[in-house]
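Each structure below appears as structure tokens.
Computed from the coordinates by the stated procedures, all read-outs in this text should not be read as laboratory data. Note that the coordinates shown come from a computational prediction; the quantities given were computed from them, not determined experimentally. Cβ atoms are built from the backbone, for glycine too; each structure is taken alone.
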Structure 1
Amino acid sequence: MPPLQDADAATLYVLAIAAFQRGEAEAALDLIARACAHPESRTIHHAHHGEILLRHGRAAEAEAVVAAALARDPDNAPAWDLLGTILVNRAALADSRPCFERAIGIDPDFAIAHNNLALVLQRLGELDLAETHYRLALRQLSEVAGIQLNLAILLRRRGRDREGLAMVEAILATAPAMIGARLLAAEFESVLGRDLAALDHLDQAVALAPDQVDALVRRSLMLCRLARSDAALDDSDRALGLAPGNGAALHTRALALQGLDRTQEALDAFALARQAVAEPALLIAHHALLLAELGRKAEALAELDEALRLQPELIDAWYARANLSRYSAGHPDLARMEGLADRPEATPRDRLHLGFALGKAYLDLGDGPRAFARLHVGAGLKRTTIDYDPEHEAAHLAAIADTFSAPLLSRRRPPVDADPRPILVFGMPRSGTTLVEQILASHPAVHGAGESAHLADLVQTEDLIARAPALPADAFPALGRRYLERLGANAPSTARLVDKTPSNFLYAGLIPLILPGARMIHCRRDPLDTCLSIYSLLFTRGHEYSYDLTELGHYYGLYRRLTAHWRGTLPAESVLEIDYEALVREPEAQVRAILDFCGLPWDERCLRFHQTERRVTSASRDQVRAPIHTRSIGRAQPFRPWLQALEAALG
């Protein structure tokens, strides 16, 4: 090799690239600068000089070097692509776009330039054109996982979740350790209502990269969604151990504490996270929800106003505000939400949430045509994201009834002392379960544990629908103890515990086996009123039957059939059936019946339940903080013209 002072441009360039690959930044920059200064330098030398400068954070110098190279050779496509990349790094998106377009104009098959242009277009909101360029890139580089992942991210934004998930699964088939693909797969699965599948991807991501804060934070969020708040808190604390002061981890820690009903700690955690998050609008909206659960409605609305001041298009805040507000004609929120829902760039998620928000608002106004036009949009979009098979559901509920038959219940009754603490309140959603829980929780001897997934998780993890007939009688008490440990984690040891989970009507046959001293209260309400209230809600998880009026009516029939089975199978004294209409018309008589059934002494506070200060997480939180009334009886009657499919399915 000639001495460096005599080396030609090509030799200096090769040595520079080698030094760069070894991580010898200063040597690489010196060698590439000398190559560019050589009389025989080529455009590629100048372009790589710019790339090395960019990699070392010297974007302004990089731009000048590449611009000079293009002045020498204006038809060099890679140099135009590099200039566009430099401008992107300088946040000059609008200026970068023509650079990538020029590169593609010179070389229409330049896949990397197509990908880079698509990334810019995606950030500029031109999603159709971005997708076109991703697909042009994949024509040339069909197996490049990075480009596939970029397109899948775009499909998530466009609400094409099944298509995007298929693409991510293809990536993972060949690159199972690709963390970004794992995290995106989890996001797709969650949107499609498959939270356990999402958690599996997140578990794998954390196993592959145990010190990656983003993976821990995302798993913490999913665990919160699954009501596994103790594990969620562990993940957020672990993330904070790796990155003290990380805003996202502080945010998920607040949500985990909220889920654990450690209310003051959660409020303090939100305050701390607010100082650490650069863009706090979503965090403020989540804080507002906690305030609403605590009955601090005015403060919650003020927080949502602040979130919308910071981010006027934050759909989560608009949706939360709709659920906290009572609308009258001419309310300014209506026009604002209409504009957001109908804008061309609104994502499917935007239109889904605003469909429910506007539907609720127009129901308040008694405007059936507008209410159902919006609700049908929201429910229809939600229905496309979930896998729900009415026939499979019918078979599932029939299998429950077949399993928990009268012979099984009599044969498997466990020989243990009955624990009188658990009270399980169930029925269809919006049937009065929250009201009954609030009445009970107003009693000094009772702790309202709210809704929980504890019983459903126990059934699923132990496969109890299939295994119950074969289990020995002494296996059931241990299952009950596990359930009670989780349910009563934050309750006084002597308190009666209310689990107000509507879907526990599925397990009314199992409950006497694992909790022989439990009291069960079945809440019933007019079917049309119940189903209208269900259809107007966007549930956080579960209730997949609720987004189509025909499927909703069909499921209500399955519920009615299963509860009739329990009525004919379980001892009459083990279940109290409470009709919502009777409860609100004759509150004292019905409250006395509830307390007598639960073995509780009379307490006047149970009639003044609306004065009880406690966290209420269900959609009925406003109703149970007002004195009892009959206004919701017959709520569906004015809307029957739009409920014909539901009525037909109800029979």
Structure 2
Amino acid sequence: MYTVENFLMGQWVKGEGDGQLLYNAVTGEPIANATSKGLDFAAALHYARSKGNPALRKMSFHERGLMLRALALYLREHLEELYYISYQTGATKADSWVDIEGGIGNLFSYASLRRKLPDTPYCLDGEHHPLGKANTFMGHHLLIPKEGVAIHINAFNFPVWGMLEKIAVNLLAGVPAIVKPATVTSYLTEAVVKRIIASGILPDGALQLICGSAGDILDHVQSQDVVTFTGSATTGLMLKSGKRILAENVPFTMEADSLNCIVLGEDVTPTMPEWDIFIKEVRREITTKSGQRCTAVRRIFVPENKIEDVQKALSAALAQNIIGNPLNPKVRMGSLAGETQRNEVKAQVNKLLETSSILYGSLDSVEVLDADPIKGAFVSPLLLLNENPFGNSNVHEVEAFGPVATLMPYKHTEEAISLAKLGKGSLVSSIVTTDPTIATEYVIGAGNYHGRILVLNDQCAKESTGHGSPLPLLVHGGPGRAGGGEEMGGLRGVKHYMQRVAVQGSPDMITAISKVYQPGATGNTPTIHPFKKYFEELVIGDQLITEKRLITAEDINAFADLSGDHFYAHLENTDFNGTMFEKQVAHGYLIMSMAAGLFVDSYEKNPVLLNYGIDELRFTKPVYPGSEMHIRFTCKEKIRQEKKEPTDIDKGIVKWLVEMIDETNELTGIATILTMVAKKPIQ
């Protein structure tokens, strides 16, 4: 037996005393003890703010993203070691895959998000706002990394995913983290952090670990810090109400236990594939991770005329589930995380049994394979029945955090929605249906009480990640009882760790600050065409004012014939009375094509490798025959790219602002085009 260590201020340290004894959840044997008593959390916070934060803030989003990718690749090299430790938590291989490789997958997902962000430490948010008629005064929003630390407190049994899904977001944002996992399985989190620190991939102070009590850490938070909590609503409320949290207005994101539900649509019958999909989904939700997931299904709503059929099908499905030692390949459900968890589950089930009955399973015994059902923290899957869900409130208030779910009847979709809402806010709900009308009614009716809703049927079942799987690029959280917070969510999550500040000034000044060209800013007019410059040579604001081109009726007629676009407004013989146009008007795409003919440096090969897209294309004024058009073509933004293969061409992405201007000096169209531009060859 050993003592689980904490990683604070760049050192692996042990707390004082013996602390909490940790057990192998399968055998019941003690394997470690964990304590954080006597550690200086105020100093740890200071270390993160003064050491980790400046290092991360200096890095660009792309550098941080590549750091996450390198970390994910490194951790994948140590899967065998992590899986072996994970078995001791009672997790099967499938459970461990969700926890370990699911967590690593979050690192990959957020690493990929760098492509949607600039190659700077901060970024613009949203659109620019002209604030004066002469376009000399404007406003924009800027997102800047906070100068504090993210404190992640997790009371649930996801020792790897629970850490990685959170730090992926704050590290991409440029903020360091202190992680406090659930103590009962903290030895697995410790193993992952030891690997992370040994890799040397993260800068000093970017990640610290507490294995044990969080102690007085929240008494030392400051306004630039962010706190996230995953655990019971009661504990979350206590922490969220802390004096320092309130006094410093510290952002506090809570993901609390919730009574998530699944609904069998009125349209689904036992002969449909959706019936089997529903049964498999519920069985998986009850047994995966032995039901110890904050997203697990706790309430099952079924049309009242199908209750008996669902009961039989679910009981048969659960009976096929082999419980026991997760190291045995035949086992499909392991144990709970420990004896404390088993006692808590039984206590909560007894509360539920005041108004419900057991349809499947036993509260007192369980048959296991290759294990001792008493020494190991094993429990039987339990399917309960509550025949009066509107008359019995405890089924919507009491959560048994294990392989337990309650079956309940409903009469029609409106009633199913009302039952779903009785959970007073949940992380996720699912509905299995083939009827778009039912799906729409349920999503719109129950959506404001849920953070996520899965609409499941045969069309998407094969690719669906399932009811209980939060995805990195979608929001994870929920209103009310579920905590009222949001986690992950792609770019939304990154913004939680950044300060949004409104910046006002001239277009030139906002361009200089943001590193993105703003309309109306002064352009650079170099003697060399911008397309002849390599990526490193281009400067934000490099600008080309093209020659003018006359638009003729012959041009419009020829483009109509070439494209096949003979919309009436593009035809000479149209009666334009009652239309929005005075006479024959040029196609917008003709104008964009002519713009390309004006700004492209033709014939000779140059560093521009290809044009791969147009963003934000707008046609703002009709162009008639006889109009003269010229283009203001400006280097708007540069984003460097890394090589995927050593043989790849070294290149970056350049965004160009294309402004199409007529003879009255008014905009007829505006767009952003994207090009790949080669870097200068190494001599």
Origin of the value 102, 58, 46, where Cα extents along the principal axes in Å was derived from one of 1, 2: 1
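Rank structures 1, 2 by distance in nm of label points 7 Å out along Cα→Cβ at positions 253 and 373 and report only the one at the top, that is, the highest.
Numbers: 1: 4.8; 2: 4.2.
Once distance in nm of label points 7 Å out along Cα→Cβ at positions 253 and 373 is tallied for 1, 2, the winner is 1.
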Which entry (1, 2) yields the derived value -8000 for helix-only ellipticity at 222 nm (-39500 (n - 2.57) for each DSSP H run of 4 or more, over all residues; to 500): 2
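Matching task: 17.9 is the computed value of mean count of other Cβ atoms within 10 Å over residues 477-484. Pick the structure from 1, 2. Could the numbers behind the result be given before it?
Numbers: 1: 17.9; 2: 23.0.
Working through the options, I get structure 1.
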Top of 1, 2 by distance in nm of label points 7 Å out along Cα→Cβ at positions 117 and 189, largest first: 1
For 0.75 (FRET efficiency 1/(1 + (r/R0)^6) of positions 397 and 469 (r between Cβ atoms, R0 = 30 Å, to 0.05), calculated) the corresponding structure among 1, 2: 2
Among 1, 2, which structure scores highest (criterion: mean count of other Cβ atoms within 10 Å over residues 525-532): 1
Among 1, 2, which structure scores highest (criterion: relative contact order in percent (Cα under 8 Å, 6 or more apart)): 2
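Ranked on distance in nm of label points 7 Å out along Cα→Cβ at positions 445 and 533, which label among 1, 2 comes first with the largest value? Can you show the working numbers first?
Details: 1: 2.8; 2: 6.0.
When distance in nm of label points 7 Å out along Cα→Cβ at positions 445 and 533 is computed for each of 1, 2, structure 2 gives the biggest number.
Determine which structure produced the value 3.3 for distance in nm of label points 7 Å out along Cα→Cβ at positions 349 and 421, calculated from the coordinates; the candidates are 1, 2. Before the final figure, lay out each step's value.
Details: 1: 3.9; 2: 3.3.
Only one of 1, 2 returns 3.3 for distance in nm of label points 7 Å out along Cα→Cβ at positions 349 and 421, namely 2.
If semi-axes √(5λ) of the Cα gyration tensor in Å, for residues 269-316 alone is computed to be 21, 11, 9, which of 1, 2 is the source?
Values: 1: 16, 14, 7; 2: 21, 11, 9.
Derived from 2, not from the others.
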